[in-house]
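The next part holds the structures, each set out as structure tokens.
Since every read-out is calculated from the coordinates, none of them should be taken as a lab result. Given the structure is predicted, the values throughout are model-derived calculations rather than measurements. Cβ atoms are built from the backbone, for glycine too; each structure is taken alone.
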Structure 1
Amino acid sequence: MTDLADLCRHHGITTEYEDPHGEGMRPVPEATLRLILRKIGVDPDGPVSGPAAPQEMVVPKDGVCHLPGWIEDAPGWGLFCQLYELRSERNHGIGDFRDLAEMARIAGRAGADFLGVNPLHALFLADPTRRSPFFPSTRSFLSPVYIALDDLVGHEPGDIDAEALRAGDLVDYDAVVPAKLDALRAAFARKPFDGDEADFDAFVREGGEPLRRHALFEALSLAMAAEGHGSGWHGWPEALRDVESAQVAGFADDNADEVRFHLWLQWQATRQLDAAMACAVDAGMRIGLYLDLAVGEAPDGSASWGSGEVQMTGLAVGAPPDVFAADGQYWGLSAFNPGTLRQLDFAPFRDMIGAQLAHAGALRIDHAMALWQLFLIPDGEPASAGAHLRYPFTDLLRVLAKESQEREAVVIGEDLGFVPPGFREAMQAANILSYSILYFEKDGDRFKRPEEYRPTALACLSTHDLPVLERWWAGEDIELRRELGLVGAEDSDAHAAGRAGERRALLDAMRKTGALRGRLPRQKEMPQEVLVAAHRYLARTRAALVGIRLADMVGPKAPTNMPGTVDEYPNWRPRAPLDLSQIATHPDFRAVTAMMRRERPRG
């Protein structure tokens, strides 16, 4: 075991981790260590050899991301929303790319520099229940569900019952996805082009084999699901799991028009997303669209089908046991194989980053610590059986920075949870903005003062995994976790008592800085003055950017996602309570954005 431990240390695999209950260190099972070594191309019984994993987070001179020159003299602000939640009188039960363009116009006219959205990655058309934008089939291509039907030359209103799909307060993916897919097929069959077929052909040529393989996966996934094999390739007949098999080639030949349809979907989605980005810039935004990158992909999706050892097959991303999750966390996502990335000169990582920045002025990297290490868990094992694997940090930074610099795009790293020592300092040196959440920016019981915030950061009240301020103020998130059985009664009572103290501490912090003045009205609900003051407080921090959730101003007030739940709560489904046309005149939207224009005017 000593030799195995030395081998693991050389290749950046942890052999133990701290027990969450303070009982020393927990050893990683030997089977896990051997599996990870084999996956990265190392013989577990062989000698120590080959390049060693990095021991320090070295930021090279060519590993520094783009940061606009104006950001120091005129720091910016912008809005966040979930694209699917947008409601309009013309969409089909789910926000689409035309809604995104209109929301960009609204935000730009209000003075915002960016409009951030949930990951737009391709999910599973054949299984609408797989709706989490953070559990994609692939991160390199787009979800066709966001295509605006009425922007297609071949679409006719009678192809879909839009009114019925728009009626609910939750996105009905089971109804919306197949209905939109049928309408897209009808438009493709009726008139796929409007004198622009040459543009489509050029798009397909440029996309090359990765695009063709994704389109083929989509066609096969729908066919296999219809036959009862499921949307993911793990459940398909053995011959169809191999991209190079004769059976897959035969399917591609027999279904050439279907594959062409899925190529066309990607072309349409790309054109519409680019049009939304153009609207953002035309509306005066200095950054434009701000996209989100999931930390991994579904192990049975398009990205891992036929990708060989590019993905760490047989291992899933998660988190080790800690005081908040005694059993650890199993996220189920597949991650890149660092050994294969090196062999391919990091092309898969480069292409994935480029696929995002081709359409945006900023990119948020979910769980940015993945640039340094990931906690990997063998399939079928509990999270406690996992181990951290070190990634080639310096090389990944070089690739990320090159894409950022060439496209003049800002990079934001979501650095919540366990952050290794020195990671935030390395992010700062690489011009990757940190994530500062008001709820968490505390020193003991005291909220940090604006001047204590990091300059190289994006500051906001909360994220999609946290409540909007109004619900946080009322403690409704605490009661919902109690109702869902996520937190016990005793702890919930303690959290509720603590929230009362947090409210007082926040009011005290805002008053001391002048963000809140005067007496608040005596009412049960949170006064509008608190919403405006909280954002004024953030606007006065040293953070380079400030983000405002659209939901904080106009709804939906219901949680976007409840971590720890799957079907117990309607995650990723709540829709906005009002139409896009009503947002600009909503009193909370007007009050908050007017204040932000005064506090952070464009340079």
Structure 2
Amino acid sequence: MNKNSGLVEELIAQFGASVFTQQHTVDEVTTLWVLKEHIKTVLYHLKHNILEPFELLYDLCAIDERSHAKKNGFPSSDFTLVYHLLSFKRNCFIRLKVALQGNYPSIPSISTIWKNADWYECEVYDMFGIHFEGHPHLRRILMPLTWEGHPLRKEHPARATEMGPFKLWDEKQDHEQDALQFRPEDWGLKRQSEDADFMFLNLGPQHPGTHGVLRIVLQLDGEDIVDAIPDIGFHHRGAEKMGERQSWHTYIPYTDRVDYLGGVMNNLAYLLAVEKLAGIKVPDRVKTVRIMLCEFFRIASHLVWYGTFAQDLGQLSPVFYMFTDREKIFDIVEAICGARMHPNWFRIGGVAQDLPKGWDKLVGDFIAYFPKRLREYQQMVMRNSIFKARTVGIGIYTLDEALEWGVTGPGLRACGLEWDFRKKQPYSGYENFEFEVPTAQNGDCYDRAVVRVEEMWQSLRIIDQCLKNMPEGDYKANHPLATPPIKKHTMQDIETLITHFLNVSWGPVIPTGEAMSCIEATKGANSYYLISDGNTSPYRVRIRAPSFPHMQMLPYISKGYTVADLLSILGSMDYVLADIDR
């Protein structure tokens, strides 16, 4: 049953049938095209005026439609703006689309409806050149300020070999240097107040507390933070643009590098969407193997967060112990996949090969070993009086604030909302597992830590169930679009041999359509929204990464605290720069 049953009729009754055109999609998300002049009021209505509202602006992205085969029955557009909203009470998404005409179209900003729309609109402007009327500070956010063009437009080159050789003449060097000059007014900051001159401090781009190449411009009154502006994009590699130039199967290793601590979880989020488009149902053994490896990577990622968080607050020993335990997980991953941090082992329709002999002993030994270590870390870190003094009551946000800013994952559960995609919208067989969803109540740095620590215990429970209940069967689907294609079909006749050759070299041709998958990644909700025009590569790849909205919230939750508190807040956030920048 459609969880949005009756909603479309309610919207039509409110705004009129001429405002909407309904589209049926493979992923069965309610999808409506909305007239541009009505989109803002429709979005406001969905957030504020209906029973069981859509509280979360989950994602906002755009599509360059100019090279896309025309869609029969749907509004023609040069660009399409796509809004994904999530209702926790309904436990479902709605997708709204707006057709935009012209080479550089404009549309009203919705940053007054959702706070987290600010960065999403800046990203769409940066990548596509779409202007948002009424936006408070529309600017480039991922590309350098001096960049020419908008990279996700179809005319923009996808490879360096499509561009001319780089030249740095004197005028260009002067222009670049001038763009690097810090002017507080350009960032919306003031130089002074009535009774004080503010100091400006760069935290990063190279600073151990920034966990990667991140710059935070701090406006300080003594030690107190008046404002903080994250400057992101240093790690931007064009992951979505790469998706348009790679085949469906050769893009898999690129996903590994987004949340580079999450390993195969990135692969799973992508492959679930591909498999929806292709109509592939994977065997139970595949589902369970994927879950087991995802939960190993959840523990591995949380161990990095745990150790570095303690290190940020002055405790040096835990990071060495925890990285040692992470290596034990990587030993298991390597034994199964042949690689450690970036296994690139999941495939369309399954995994690369079956589990090796002896995998069960390796997994069993870790399950027996790790609980004792977790109890030691609890004593060493969570019960440490200095750690608690630096985290309890610091960086607090409420549940309403979390939803306003697009927070998902442990940060949301630390505010008391028991929401986990593995439970609420199960994927890959999670509905067959017994585990709890940890929550806390205070929404501060310490509670975010409490949730993640408990998540490691729950991941251990899930892995134990995988070990004891691993199904028999194939390690990939018996489907013509699965990769690599099944070898035994090659010797029947020349046509099957040619098909096999093309599926290995060019990869599968995925049917026309669009689909979004969403998983509970290590840092929050991670999803891939894929559009196929019936080719060997995606027409559009949209990656919704959890760290992007989380970092946008930093100024809001750090004002009034000290610089030392900022490191607690950053550490408790558990972000990865490639996850922010993609």
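One of 1, 2 was used to calculate FRET efficiency 1/(1 + (r/R0)^6) of positions 269 and 485 (r between Cβ atoms, R0 = 35 Å, to 0.05), giving 0.90; which? Among 1, 2, the structure yielding 0.90 for FRET efficiency 1/(1 + (r/R0)^6) of positions 269 and 485 (r between Cβ atoms, R0 = 35 Å, to 0.05) is 2.
Comparison across structures 1, 2 (criterion: distance in nm of label points 7 Å out along Cα→Cβ at positions 189 and 277) gives the highest value for 2. Match the computed value 19.9 of mean count of other Cβ atoms within 10 Å over residues 373-380 to one of the structures 1, 2, and report its label. Among 1, 2, the structure yielding 19.9 for mean count of other Cβ atoms within 10 Å over residues 373-380 is 1. Comparing volume of the Cα convex hull per residue in Å³ across structures 1, 2, the highest figure comes from 2. Can you tell which of 1, 2 yields 2, 10, 20, 24, 20, 14, 8, 2, 0, 0 when P(r) over Cα pairs in 5 Å bins from 0, in percent, for residues 21-148 alone is derived from it? Among 1, 2, the structure yielding 2, 10, 20, 24, 20, 14, 8, 2, 0, 0 for P(r) over Cα pairs in 5 Å bins from 0, in percent, for residues 21-148 alone is 2. If you line up 1, 2 by relative contact order in percent (Cα under 8 Å, 6 or more apart), the top spot, with the largest value, goes to 1.
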